[in-house]
Structure 1
Amino acid sequence: MVLTKEENDVLTRVGPGTPGGELLRRYWWPFAPAKELEDQPTRFVRLLGEDLVAFKDKSGNYGLIQDHCAHRGASMLYGRVEERGIACAYHGWLYDGTGQCLETPAEPADSQFCRTVKMRAYPVQLWLGVLWAYLGPLPAPPITKFDVWARMDGTHKISVQPQLDCNWIQAMENTVDPAHLPILHQETSTQGRTPPSTTRGFTDDIEGFDFDETPYGIMKRRAYKNGLTDQHPLVFPNILRHQKNTQIRVPIDDEHTYIIFINFEPSKDGSIVEHEELKDIPVRYVPSYKTPAGQLHPNTRFDILYDVQAGDHMAWETQGPIADRTVERLATSDKGIIMYRRMLRQEIEKVQMGLDPMNVFRDPEHKIVDTNLDESVRDLGRWRGATPPPPELARA
């Protein structure tokens, strides 16, 4: 299923008004650990191709507004946070979290000019120690309660990956590519075993691959000749769930991706942890996998023997900032990739028809979405309100 350039653009472009960008604007996106706004109350954010500034005002409210002040275009990154919002450092124009201008200090005292000024701004929520933004049409839906995020029988921690210098879909297609594991990761995921052939890696251990569409995305399964099976869900549109870990791929723009892991550790006795204080949620920043950092192939080199993620970043980035899918040669093991691309197009079409795409729920009290479908992992903990999977998808 080779794509034309136009088809590839539809899937990969994330800016305002693009088909893919309009789909992605129906979801909430994590853009920074909340701790980043504790010591420095402003932060530049590039998200879905838009230049924005996040801030925390002195009343404790979060905001996300366009980077350039509506007055003369100075960056709001240097704004001064106040009780009611953020004031531009250039002329003091004050904006609240909705982007509404509240004061224009140099105007006459009786001027109502500020009421006519409003900047682009987006809703922000704090959840699991992370700040999330919604860039789509209002009213905004609630953040979807996926099981690993919403479980209360344990604690969470955050890991921020080094910036991925390529399009976000290159990471997502890897999620439904089971054939790469025994070859790309033959040194880093096999507990010290030596493969009989570096060309085949451990491919001969595998009986076959299987993919199922699910209510929340795609389940990838890998069956081994020894009778074992492993499976990883792709949670549409941008999440890989790996046991208790969710890897969230956030499009910065067409050619860069922010990746944040939210990990869950169940309590040993299954007891409910009633509250996690922000200060208690640890954040780890992973250093760059390449030397020198910040460069593109071939002007940098990845240490693919460092760990699994380093190998993945190499494979994703070296396809190019946006992979050219007009020249690829897909094979039988790429069934999941074809399935995912079809799913993307299907959900884009739903948005164009005015419908909500997959995994958008309007009821804030919706049941927790069970993305696991694997009893051996599910038994590690318990949670409240989980939606049971359909019987045909409940097998391991």
Structure 2
Amino acid sequence: MGLLRLAAFWFLFLAKPSVAYNLLDFYVLGPLEAALGPRLRQDKYALLEKLGGGNFGQVYKGLRRAGAEETVQVGQELDPGQKRRRVVLKRIRSDGREERSDFLASGSLASGSAEVGQVEQYMNSKLRRGGLTGSCIARYTGTFIGESFEGGFSKGERWLVWDFESDATLGTALCGDLGEFPECVEDIVLSPLSLGRGGAKVVQTLMRKILTALNGLHNEGIVHRDIKPDNLLITNSREVKLIDLGAATDLSTGINFSPDAGLADPLYMPPEEYVLPVKTPPPPTPLLAVLGAPLLWFTQAPNKFDTYSTGIMFLEMAVPELRTRAARTALSQDLQDFKHDLKRWRRESRLAQSCDFSLLDRGLGSGWDLACRLVCPRKKRLTAAQALMHPYFALGG
């Protein structure tokens, strides 16, 4: 009897993803927040400029108004107080597809941009409740439905709001928009005591921060599924945070999961293509998904889907010749040809012969070893937690 109680305690409270916490969050904390949480309103915000967009929405820099009388013009110079009130607003694009009212409660795959917006709202809200907005994801504020077409807003459409932390992503850094990488982010990423220690330290620090953020996400039962440089925010507080969670799947509840749905960028997609084998049946209810998540996590390791993508980014950061889209495309094709054997690729690929691997070969090649343990078939691949214990991170950089 004592052994059974111990096993039950481990299953409910110590297994990952946590059964007890996910039950509490989905059936109690989430509904309570939806019913009693603060309500955002369109008139509290002003749009400043468009930052970008994609298939499901557009992203804007905005301002949280100090009062209804405050006005601001596009391109206007902001004073220090206004800069502290900057926000990021994402308008969820309307594609005309019907939005199911019970979509989140039933735990199923998003269909259409409106439901993708619900997914992103759900993921950000859950991670905020779990205390991960400081170390894992951008600081999420909430959502509102547009009330009018004034000020560039859209009536009836969903808007998501985050605190403004930076407009620099790993993507903008790697493509040279901020200057020569990795020197361009040295003063952002490294602490004052670590400045001047070179590109190897910058890359090592970025990798540690990325893997730490991913590990936090995975501990909640969530797989991002679209890990790439454009979806990693480099903040002014020396953090690296995950953004754009619309493609994420919460395997602890079944939300936004279908066994044959793959949403990753092809240049960063692992060889298995799907987060779980296609024969995996979707859970009939969120309750059964929560109860089955620890076994699913232990037997299938869906979190390794994200670490393959992280390994590709590691190669980009450490090898200058791999930072162009043409090179990444060639790398993706090469890896397919060489069965995702990175060591063989380095020996035999024409692309690899022109690459400088010096940052990976430092410290008896520990960086190269880590890359090989991430960019490989799933069975041999490290999880984020395992990668953080790799000897590469014990080096001084």
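Of note:
- Computed -4500 for helix-only ellipticity at 222 nm (-39500 (n - 2.57) for each DSSP H run of 4 or more, over all residues; to 500) - originating structure among 1, 2: 1
- Structure responsible for 20, with relative contact order in percent (Cα under 8 Å, 6 or more apart) calculated and labels 1, 2 on offer: 1
Every number in this text was worked out from the coordinates using simple rules, so none of it is lab data. Note that the coordinates shown come from a computational prediction; the quantities given were computed from them, not determined experimentally.
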